[in-house]
Structure 1
Amino acid sequence: MRRLAQVAERARLLYGRMPPAVRRIAVGVAGAATVAAGLALLVLPGPGLLVIALGLAILALEFAWARRLLLKVRARLQSVRRRE
């Protein structure tokens, strides 16, 4: 757990030092790749919806539209969870 905290702190420092344009591109590429992997997992065995939500969370770091969509997805997941 301690190693994970160190890696997270290093990532936060690197993220803060990046120029805004580079940060938006990096977040966009990482988020889009994660969402694409989640879409593939919808038809392949794996946690597709969870991976898509993770990709939206990554995109929400820099994009307002992704934040709004993530809030809608969270609300939908919570409503589905309550029905079970």
Structure 2
Amino acid sequence: MDKGEAIDSAVSKLAGVRLNLSENPWRGVLWNPATKTMIVKHKKLAMNLLLYLAGQDPMPIQYDIVGEYRRVLGDEKARRRRH
């Protein structure tokens, strides 16, 4: 994916993103804590969470990150905050 950004700027933004799969927001999206296995069916949500956490717009721009995050987790009150 190319968002027209210099590689050093993009790497700098991504360096601050927490990537521990057993923690939120990845638990339930990319990691199943019960079986201790990867979940591979939520690729679009995972990509957009990564963009969001790096301070970037989702792709496509109208992608509903919060709505999809809630749907995947089965929790209508779940929200994701930027760190």
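Every number in this text was worked out from the coordinates using simple rules, so none of it is lab data. Treat the numbers as computed from the prediction; the structure is a model and nothing was measured. Cβ atoms are built from the backbone, for glycine too; each structure is taken alone.
For percent of Cα pairs over 14 Å apart, the highest value in the series 1, 2 is held by structure 1. Across the set 1, 2, distance in nm of label points 7 Å out along Cα→Cβ at positions 36 and 52 reaches its highest value in structure 2. Given that helix-only ellipticity at 222 nm (-39500 (n - 2.57) for each DSSP H run of 4 or more, over all residues; to 500), derived from a single structure, equals -10000, which label among 1, 2 identifies that structure? For helix-only ellipticity at 222 nm (-39500 (n - 2.57) for each DSSP H run of 4 or more, over all residues; to 500), the value -10000 is produced by structure 2. Can you say which of 1, 2 returns 20 when relative contact order in percent (Cα under 8 Å, 6 or more apart) is computed? Attributed to the structure labelled 1. When FRET efficiency 1/(1 + (r/R0)^6) of positions 44 and 68 (r between Cβ atoms, R0 = 25 Å, to 0.05) is calculated for each of the structures 1, 2, the largest result comes from 2.
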